[in-house]
1. Taking mean count of other Cβ atoms within 10 Å over residues 49-56 from the coordinates of each of P, Q, which one would give 19.0?
2. Please state which of the structures P, Q yields 3.9 when distance in nm of label points 7 Å out along Cα→Cβ at positions 57 and 249 is computed from it.
Structure P
Amino acid sequence: MRELTTIAELRVVLDGERRAGRQVGLVPTMGFLHAGHASLMQGAAAECALVVSTIFVNPLQFGPGEDLESYPRDLDGDRATAVAAGVDILFVPPLAEMYPEPMATSVSVSGVSAGMEGASRPTHFDGVATVVAKLFNLAGPCRAYFGEKDFQQLAVVRRMVRDLSFPVEIVGCPTVREPDGLAMSSRNAYLDVDQRVAAPVLHRALRLGADLIEAGAADPDTVREAMRALVGAEPLARLDYVEVADPDRLDALSTFDHHRGRSVRLLAAARFGTPRLLDNVGVVVPVGE
């Protein structure tokens, strides 16, 4: 595995690989890699001749008072994970390389970014879209792999790619979970012992919502209420939101009538002390009688 730190050398290497006819697979990350990240890298390695993964803790997507300075970092561990997962190039740019001067340009994706995470973290998705647009510009034509765990982020990136005609194919990959259902996340490292025991309630609530839909729940509000009640019964959980949404537009559903036989997405976020976790599941609405 080669480790690169400058934009110029990354461009030279990837342009050369494409000239040689090799498909480039890109896996953007903020580091502190876990099995979920490794699954994205392995997916890219299975489908692409060359895999490049980026590690950059992007300050633009952190709001005031969020965990930018304390965000977990372990570059040595990340290198080992990347090698084992089949990464060929690890791009680890310093902050001054990515943002040599204060950014005067940002990318904003309306609609899909408005609710849920967008409402709770108003500047977050502009920061995500801006850094991902920059990484796509640096990497050039490629297949880019993102986890479904951050489902709204995936929807934002997909819409940005369509709107701006990036020569990038977005590949969404299934969420990787702990044995008790907790979605793998770098922020799980913040959980203390009791919070770690409580945290899977988020996934249990989503599974309850999915079960209700499969059993013929009358409307989305019934599902939302049941999910809220389950998370609310956990003393260590402070619910931010639960939602039943269209999987493409991510607008909140008021009825299942137009989604019968189609998938909907259930999404949730909650705090367990300081750590804020999010999760989602997909479910197909029954056609009915």
Structure Q
Amino acid sequence: MTAETTIVTSIAELRATLDAERAAGRSVGFVPTMGYLHDGHGSLIEAAAAANDVTFVSIFVNPLQFAPGEDLEAYPRDLEADAALSVAAGAALIFAPSVEEMYPEPILTSVHVNTVSDPLEGRHRPTHFDGVSTVVSKLFAIAGPCRAYFGEKDWQQLAIVRRMASDLSFPVEVVGCPIVREPDGLAMSSRNVYLTSEERTQALVLNQALRHGIELIEAGERDPDIVERVVSAMIETQPAAEIDYVGVVDAMTLLEPAPLAGEVRLLTATRFGKARLLDNMGVVVPD
């Protein structure tokens, strides 16, 4: 930590601090996280710090986006390490509220983004995105005018947040940042810590299979079902892999175009032991 970096735990103090920054003419960058930060988060913070005068990071494990039986209590937490990474990447302020601060009484309001929330993750985790949309809308209301940075690894989440911010007229510019990968191609994720060494080796198939799917599209394949079957079959060559879904969809609407056209995104959620890993790649379908 540095003398210039502050950890704030109250909504009122955060609002007052950010209002003062904007009153002094400074722009605000915001990186919302659930903590246990890695270099992927670091890249978001660096992007925010490069484009704004002051950047803050929220660290909050949001209970609304965990269904019963999911890993809320087991979700890894390390505020000291998170603060150190945030500072090193350029954050000036860390917002680390308690659950009681964010939800002082049972929350009766829920934000749902129709259509974009429904397929893929929405089909497998039907309450998840309402929890995400609700907490992000609350964070946007607390933060005020700013630029907010999200990673493209959670592509469906990014599309939902963009649509929510537009529909509800938040004074927030939502900025998507590229996936950060390990040298061997595995997408960085807080859940990678759950992988055994053997599962981690097998998980490399996700990057390989998605790349193969993109190559199929670039070579002229326009049937989404064929692309999905080929990618799924490649992932299933690894014995530890349990696919939740493979989908190829319009990048903004998350609907499946048939035939494939425009900007599309090839996505998967696949389990390797305790770890449920998301990955995706995009391509503009050649005319």
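What follows draws every value from the coordinates through simple rules; no lab data is involved. This one's a predicted model, so the numbers in the text were calculated from it and none came from an experiment. Cβ atoms are built from the backbone, for glycine too; each structure is taken alone.
1. Q
2. Checking each candidate, the match is P.
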